[in-house]
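Next up, some structures in structure tokens.
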Structure P
């Protein structure tokens, strides 16, 4: 018997349906299973669902949703609108992805996030501003969201990792194959201290239209979007546009007026975006206090814990890990590890994500 999530994945794989129509159908029928089994007449009662879409859904019903995987050998897993760990802010946008493919872990603290986007060919000024601003945001406990592109995106992810913070990369090409390939090592580091996510597991061919679509997810995950350098036709303007549609804040770093890469941020400032010179400008606008994040130090011994408990705490101090990862790193069997994990949870020394990953509690 297929699960509700498998029905939803099957529906979301119909290109003509799309996230906005799936949201309408869910509001009308109440569940993905009821949509799947609905008649042509029942579907026609939903605004925006025409005969062509009804035909595509009918064709999809020839497949068996129970065959759809929910986890993959490369560590990717599927979370849906119905799951507790689906990002709450993303639920509130007009067309939330029905399903997300995730490598890594999404934590409750990632609800306090800022998107940092900009040109793929930044100046030295752009890189330095990115590093400085991200450092200040991470120190305030903010998760950094970007798109793993070359340039400002990669610099933002790198800066967050260097400061011991969390970062989420939203991919336009699916989580199976990292694009651009030059950022594969960066992607591996991100999934250990945050998450890689996409509304696709795999995209057979790289299509330009998937990147603007992923931009709505970047802004949708965030309290606000910060633009650092970009031309007049920069993709970062698309992300800023989505942020405005989603009633989120837009921030921009001003640039020299005679430079092409200043056109995107300067234009946004003229239209009312918050001018940013330092991280405090963003924190004040979002009403977030700048509290120095306490960096957890691997190897630190907690006197009230046993040696094996200390080993577990230090194993997960930098990033959430599941039971299998902890067993492999510490060479401890699952049968021995499970009761110790339970004890650390009861002591309040560990926290658990909905996806059964464990991390050191602050």
Structure Q
């Protein structure tokens, strides 16, 4: 180990190529993870914030808010299911809005959400004509007290305050009471008008005393409604949002490919280094050094090179994060960053271990020749 550390200190340039390649891979991993988290959290906040265990859609909607309808009779059936403690209606409309009094005509994308059960971090439904705005809308210049003219009918909604992490499909949410949502939905889309008491979905809270988990409760609801509903656990509902499951699969695959490339780069580099050190290792073995100590030195070097690449790659990623346009949804979550850096160190170490067989097979007699 001492020889490995001395070599790193005295000949750092020898490891510069591997370190540079690993640094670029670290930047790639962090950016992929940041983009994945930005898309995921920016698209699913409205559902993740729901204070419920099950989300109920109509069976014909294919888990889409816009196609789903839950009428009062169907809701009454859901309310009577054993294990249901409470239900809350949920409705959503994706529209454009403008700030009242603005002459520039810039349109802000908003997701108007009518609700009954207050999601986590969102106060109770506000008075008619007002709404709680997601912090994403503040980035578009919206301020507390502003009046947003929503939809083609310019329905006025006053911003009563801001809430965090409740966006829907990268659009800032505007949380309103059900009547305001119905009026906006009906005026914006007369073909998809909703009558009094109708919602697009139900958020169901499970009875804590009932011996049912969320999946079992969802099945019980669908059975009670004779299959007219399609009930999902909240986690399933989040993944059922358009594109969410697909983007998670694609980005996860890209991240694992990048991790594999890290291991491959480390394996190739240290295989070449081991080949160059054949005479040195043979001499050390002839002097009594065990193969395990030599392998440990390679592993230490691989881990330290990876750690250096992680630090440098992290700094470069932070610098890039300052210049990435706000329109690109990049979000660096600490857990994702920690996992990515740990995977880089682990993959590099595993790559260095691939030199184990070559080192063990070195014959000390070659030192003589």
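Starting from the value 28: which structure in P, Q was relative contact order in percent (Cα under 8 Å, 6 or more apart) calculated from? Mind showing how you got there, number by number?
Details: P: 13; Q: 28.
Here the read-out was taken from Q.
I have 21.1 for mean count of other Cβ atoms within 10 Å over residues 84-91, calculated from one of the structures P, Q. Which structure is it? Intermediate results must be reported in sequence, preceding the final value.
Values: P: 16.8; Q: 21.1.
Computing mean count of other Cβ atoms within 10 Å over residues 84-91 on every structure in P, Q gives 21.1 only for Q.
Which structure, out of P, Q, was helix-only ellipticity at 222 nm (-39500 (n - 2.57) for each DSSP H run of 4 or more, over all residues; to 500) derived from, given a value of -16000?
On the way: P: -12000; Q: -16000.
Answer for the origin of the read-out: Q.
Out of P, Q, which one gives 1.00 for FRET efficiency 1/(1 + (r/R0)^6) of positions 164 and 196 (r between Cβ atoms, R0 = 35 Å, to 0.05) as computed from the coordinates?
Values: P: 1.00; Q: 0.65.
Matching structure: P.
Which one of P, Q has distance in nm of label points 7 Å out along Cα→Cβ at positions 100 and 180, as calculated from the coordinates, equal to 2.6?
Numbers: P: 2.6; Q: 1.2.
It was calculated from structure P.
Quick note: the coordinates plus some simple rules give every number you see, no bench work behind them. Computed from a predicted model, the values in this text were never measured in an experiment. Cβ atoms are built from the backbone, for glycine too; each structure is taken alone.
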